Structure P
Amino acid sequence: MRNKILQVLLLLNLMPVTCVLSQENYKNKDVKNEYHNKDFYDVKIYSDKELKFKKNPKNIILLIGDGMGVSQVFSGITANKGKLHLQNMKAIGFSKTQSASNYITDSAAGGTALSCGKKTYNGAIGVDSDKKSIESILEIAERNNKATGLVSTSAITHATPASFIAHQPDRGMYEEIAADFLETEIDVFIGGGKTFFTNRKDGQDLCKKLKENGYEMFDKLEDAESVRDGKLGVLTAPEHNGKFSERGDMLQKATAKALEILSKDKDGFFLMVEGSQIDWGGHQNNTSFVVGEMLDFDKMIGQVLEFAVKDRETLVIVTADHETGGIAIMDSDMSTGFVKAKFTTGGHTGVMVPVFAFGPGAEEFMGIYENTAIFDKMLKLYRFKK
């Protein structure tokens, strides 16, 4: 009997650890050096006559390609025979990604620099180096009566989306991060991670509490098709969503749904969308994974740019929290969409990452600057005060 009790206790102790570790299993290497595209898509290049924007943005859409450096971008250009929607974005700069604790940042510190405008230690979610909470651009937008949203192909509790809505000393505190969603007035959030809302150590069902707070909650994006306004949460997977070849056009549909709801707010909105798994392909040293995720991310960029052109009051920013994999593009072929690459690491690197901007205020993002400056520039263009 005593042995059985010990076995049960051991199993209970291992369960949270197993859950946390499974959130990081995308870092397991699966080395593949080649990708041959068979799914080319058309790219609309806008003429100067079509680009008539107002002076200041009412809306800001921040698109984060996690782990996306220049090589990842060029792999996508090569794979789609020389064109990406991203190439419409003529205001281009570079962001220095170092964290307060490390030359090479992680996604938590990188995300917090973008969301809160402060350098912090690796692993920090929305807190400074002293572990004090810092208000994010999403929370400031809420305070100024704007609608807000988050979309991610990872768990919505993962480091990058978490840094816009949560304040925790460690990125691995997924259940605590999920609980922070109840402390905000976010209008739309779509991503994986349902486990951390419902199958919790404290026994709480946060989805039930969110419903009590006025949210319509769903497990599948298609079940939310009829929702046109109000507060919406869609937790699309127990943990992370599948890779690009498994989840289909989830990223495009989720972004379209977020824009449909948020754009109804007369005061404007802030939306962050993360293409999470460009990073995962880099960790795995898997060229086909990187390129497939880059192309999926760019298809979403295309629909966001189309919205911005029609709206005329929307600033679109595309950047990364860091580069992953140290990718070098080798002897590839742009005429056939063939990409060959080599990797220098299975982790992140310390190189600058590109920043692309489009719409009112886009010129502010040219040059070389710290990643925290992206927050400062958004704040300035919104004409908000800290």
Structure Q
Amino acid sequence: MRSMDVLVINCGSSSIKFKAYALDDGLLRACLVGVLDRLGGATTLRVNAAGTEPTAQALGVVPDHAAGMRAILAELRVTGLLPEAPRAIGHRIVHGGARFSAAARIDEAVLDALHAATALAPLHNPAGLAGIRACLDAFPGVTQVAVFDTAFHHDLPAAACHYAVPLAWAEQYGVRRYGFHGISHAHVARRAAQHLQRPYDDCRLITLHLGHGASMAAIRDGHCVETSMGMTPLEGLVMGTRGGDLDAGVLLHMQRVAGLDAGQLERALNHDSGLKGLCGEADMRNALARADAGDARAELALAVYCHRVRKYLGAYIAILGRPHALVFTGGVGENAAPVRARICRDLDHLGIHLDAARNAHDDGEPLEFHAGAAPDAIRLLRIRTDEELEIAGQTLHALA
């Protein structure tokens, strides 16, 4: 296998995705991709390297991310898929707090800042830190770069990033809106600008990252001016197991009348709400199948899901002005044509003209599914996200 220029590590809550890239005539080309699944349970490792057959193996119980990283690196060395150290390693970090507005080379000061931000993302940042530590141990001389999901939203206008709570909460405890999925929003926004043949810094876009987690961003001239997630990924759209926007009084009510404590409320908000809370299905594919079969609860879940997106669309058009395009991405946004149709249907008064046939027929990348060429029409695009490629690009940029 040719030498690696960038190795990307993406530590999720119970998995580790990794992807290696080589520079070829100035372009990053993937030469290795893999995932370690189900940490803490019956863990499996799948690897697909260019020029070789994909492999999958059961590893038994791998207890945590540190052990998972050791298992991945050992397997790559034994199989010869990692013949030498990469030039750089890029790590996805969910929360960079208020400090980081761009990818950062990792040193002791950056590690200290990531530890400090753990209180803001207790389910995600420890996993990212474990990946960093494992790679620092394995490749002590290799430059490591942290790439942040929050960085794209760092410069939100004051009116968009502040909550209307006592200002001391923001000053002392970091209570503000940070936004997430920034790596994905940045990637598809740039690709959309290229497709539209417009300069990125002269584009108005609304990007919809719809997956198990979901968020939207309003982007003006290359800068995010509004986003749906807040201090945590709980705010905003309806998701697989998270309900998004919620009257805070609901939590106080459930604390009083049902005796739920903070841990029980946190569990309900992160794991038992959203599509799952409404119809028992966290997977959009299952919810769609049940709705098609006439299941009333699944139909309600879809109605609430799409209504929330439509409400945000109207708000973002008010803030942004008429966008040049709506850009759908993420597992649901890319693959669930019925969801895209429900969101865009009957919005002609906003300049959103859906071509149902083009939406249902996937005829290319990007997929364009707007109707006609009306002068006020907003382009409707489906663009597949590639967070690992974005991380690799930002990692190389940090080395320059």
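No value in this document is a laboratory result; all are computed from the given coordinates. Remember, predicted model here, so these are calculated numbers, not experimental data. Cβ atoms are built from the backbone, for glycine too; each structure is taken alone.
Source structure of the calculated read-out (distance in nm of label points 7 Å out along Cα→Cβ at positions 88 and 128, 4.0) within P, Q: P. When distance in nm of label points 7 Å out along Cα→Cβ at positions 80 and 288 is calculated for each of the structures P, Q, the largest result comes from Q. Set P, Q, criterion percent of Cα pairs over 37 Å apart: the highest-scoring structure is Q. In this comparison of P, Q, the computed figure 14 for relative contact order in percent (Cα under 8 Å, 6 or more apart) is attributed to Q.
Once mean count of other Cβ atoms within 10 Å over residues 56-63 is calculated for all of P, Q, which comes out largest? Largest one: structure P.
Taking distance in nm of label points 7 Å out along Cα→Cβ at positions 296 and 344 for each of P, Q, which is largest?
Max of distance in nm of label points 7 Å out along Cα→Cβ at positions 296 and 344: Q.
When FRET efficiency 1/(1 + (r/R0)^6) of positions 144 and 264 (r between Cβ atoms, R0 = 25 Å, to 0.05) is computed across structures P, Q, the figure 0.90 traces back to P.
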